[in-house]
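What follows are several structures.
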Structure 1
Amino acid sequence: MRTIGYQGFGALGACFGCFITSVSPTAPELRTQFSWRVTARHEFSHVLHLVLSRGRVPRWLTEGLAVYEELAMDPSNDRRMERELHSYWKNGEVFPVSELNTAFRGPTILFGYYQGGLIVRHIARDFGFPKLVEIVKAFGKDMGTEAIFRKILGITSKEYDRRFLTYVASKVGSLRLVPRIHEKWLQRLLLRVEKNPKDVEARVLLAQAFTQRNNEVDAGTQIAALKKLDPDNGAIYLLRAQLALRRKDLREARKLFELGFSHGGDDFDSRMAYVRILEKAGRKKKALEQVERAISCWPTCPISGNGSPFATKARLLKALGKKDEALRTLETYVRFNARDYGVYRYLAREFRARGQWAKEKHYLMKARDIDPFDRGLHERLADLFLREGKESRALFLLQIALATPLTKDRSSQKAVPGLKAPKPEDPKRVEARIRIRIAEILESSGDGDGARAMAKKARDLGVELDSDFAERLRKLLR
């Protein structure tokens, strides 16, 4: 609404020269789904790119640089579209730099952001970040992409594309994922099989492609041919297991998964599907072994919820009584997914119970970067900063808590998934408590008048306080 005047704009933020807008962290449909802090830095970086390039920076570069800035804040902000990158790489459809702007049309736009960010990271690593500043300025002088790459990087854009593909291979080449087979690759595979009906690799890929399109008839044709050509092909056993799962035949699926793994088949989705079968059967230890294998297929998997191998591993470890190891697993997970508000709050609560204040503070700060409208969170952060002797920071946090509108306060609303619902508390009593705490810090810092004025406001709320805060208020008003 604040960006274009009506609802439905799909972006989290927008930059109009020296003016930026952003979706509110309290937007009902997006609350706890994104980081307002990351969005703010992303959009502000566009201001710099537009100024440096006189408004002529290409979309792929300005978005790539903005994504790079997200990573500069914290490596866990990596968008990690590794599955998509792996598929584009396998399909031979990674965009050449000269054509990357075309990715920002239609369904490939998010991948355009991601590839742009990867190109910026690659150039910064191999040529140095100052070269990127030179490139942005060169676009401001109306130079074209080819001329810029030749002059500033000393290579043609095609040579750069070759180097970039090597970089991509180093990032995703070892991942054991079944790629999404795009239409052009599908057509090439059909031609391969037409020329050589005994091409096992092409038939396996075709069977996977048809299954991805829910075309079980043509997938079945390829599977039937492979049963004759290569009857013990591990990948085909795994594909047949996935088809058995679609039929809800868990016994057959389990048997086929085990045959597939024993015959050399291995991929992330098959391992995770097998884990779910084992969990349903109550085989927790074996499920734990398999989820470890799933993680080895995709060690930096950012998937959240039930599909997350890390969340699954943590759940299994907790069920087996290994709570500390479960916590370490979730800590690994949030290194790859910086947007899981519920896990941040869970980790903060668990480390508070263990008296590990530094870790509790770290995860509360990460949660605040996603949803800052939480009085209780800011009060607790103030406690932790006071413990470190940082009164000015604690004062700032309490002032935020005081300014948080009750209608938007998460502490007074429904619970975070996985945590207990908050107990209803009189909002005036909460306000009085915060004002008393602010007054104490003001008094400690030498602002007696400010402390007394704040204490009077707490008194004037006319609420009954517990004995501790009532005594603290009396001391402030003496």
Structure 2
Amino acid sequence: MTKIRIPAMDIARRHPLFLKGTTDAAYARFASDLAELMEKLNIEEFKGDNLRELAIVLTMYYEDMISDLGIWNALTDSFQELYGRQLPFYDVDMQNYYRNEPNVEDIRFLIWLLMTRTEPSAVVSPDTPALEAAARTACSLMDKRFEDMPVNEELKEFFTKAEFAQNFYAQLDLMKWSYFACYASCNENAPMLIRQQAQRLSFSLNCPPPIAVNVAESIAMFENRLQPLAMRPQDWLARIVRNNGNAEAADKIASQRYLPFDFYLITDAVKGESMTFESLRGEKFTLSDHGLSHPQPECYDSKSAMAFFVEYGGEFYIGSQGSWSNNTEAFDAEKKTRKQNTTLCIDNRRKLIEENSGSPLFYFNNADMLRLFLTERVGLPKKTVSQLTLPQEEMDFTVFVRESDFNVVYFPNVARLICDPRNPLYDAEYAKANTFGNIFMLPGDMLRYLHEHDMLPEARINCFGGEEEGKKIVKDNFDFFARMMQGSAY
């Protein structure tokens, strides 16, 4: 058996801003010992890099408990507010649950969370015996060394003082930490998602890839959500800061307001001093030269921009690099298009639902019927519909008329999963095997509608307790699963 060594740098990398501390070496030794213990359990899902990741994540939880950093408590407080319980899946004896000490139920859930984050295509059953064995092994080592482990006073002071909250861009970096590195909220797929977004931005902004990556990371802090509860990074960071006793800084972080990455008209500019913008919705706001990050002088001669902005602490800031234009053509064209589309869609949506007995759902057993619906009922141009690439081999299509943006969306091979008296295509046997693996690809508003109207009765996971237990776990924790699996789409 190869001896596992986890360096202190791997601990520091999980801290905000890679904050190094005098306690990192002690926690690195603990992580190494924990990894060796876990390796002896021979759990299939934890080999190689996954084993190291497990040891590091559990060690960060341990450091959090010992140093009272408030990270894990931010998560369990959120569970309490949403669901009235400490954790999903597991019953917790609150009389024997200690808020700032390692708890086997916490560790069991954290291991489940890590397994699900690293293998999202196959959700592990929460009652898997290996989870409990691993949790008890880890908790035993934590209890044994609890009195000997040092408090990370530097990190505790960092969160308590929360000096980063005084500067918009500094707290933005902390939000990035929550997305990329925080053990309780990071997304293992985040780097891949950012690279994909950066490729699109590099083209639209006509900028080098490194700049596009920076823009994509900053936008993600306001448009993406954190696992496992689909929380905004600003709300998550604010909870941690509040748990460290700094309510003023927490309120400032939580209350920042995002103005999306979009076209903006420049209505006034005083070179080197300020610039006033107007959004496509007509909102006007002014940024100082500081809030604009001291742009090049020629930017003040621009007529419009593509960028995003944030109101923070009563002032506006440009969120990252933007694209500047000496004309307003793109802004004017986009404003006209959105006004026309919104008006048409609102009217069509109301009419469609009224004619469908108040339901936003429509079912079709082939692509030709869907095309006919889109032209005759929705009112899309025949040329537009004829150019749609619809999979002819698919057996069914489901249309959902969205309330959030008044759009009509459609999905293949979903009707067989939906138990609706109006749906002749529902197939209970097919739904038993396929519901859970397919429904979380749907938009969040559609998924909530289906759940609230009890249209997904066969949703289940493979479970050691059997089929009925698998259905019960999904039913009792449906909103949590939706948040966990959908993230930003929730």
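We did not get these values from a lab; they are worked out from the coordinates using the rules stated. Computed from a predicted model, the values in this text were never measured in an experiment. Cβ atoms are built from the backbone, for glycine too; each structure is taken alone.
Identify the structure, out of 1, 2, from whose coordinates helix-only ellipticity at 222 nm (-39500 (n - 2.57) for each DSSP H run of 4 or more, over all residues; to 500) was calculated to give -20000.
On the way: 1: -20000; 2: -15500.
Corresponding structure: 1.
Kindly point out which one of 1, 2 the value 1.10 was derived from, the read-out being Cα Rg over 2.2 N^0.38 Å. Don't jump to the answer; show the numbers that get you there.
Details: 1: 1.20; 2: 1.10.
The structure behind it is 2.
If mean count of other Cβ atoms within 10 Å over residues 168-175 is computed to be 20.5, which of 1, 2 is the source? Before the final figure, lay out the partial values.
Values: 1: 14.8; 2: 20.5.
Of the options listed, only 2 reproduces it.
Which structure, out of 1, 2, was Rg/Rh (Cα atoms, Kirkwood Rh), for residues 216-279 alone calculated from, if the result is 0.96? If you can, show how the numbers build up before the last one.
Working: 1: 0.96; 2: 1.12.
Of the structures listed, the value fits 1.
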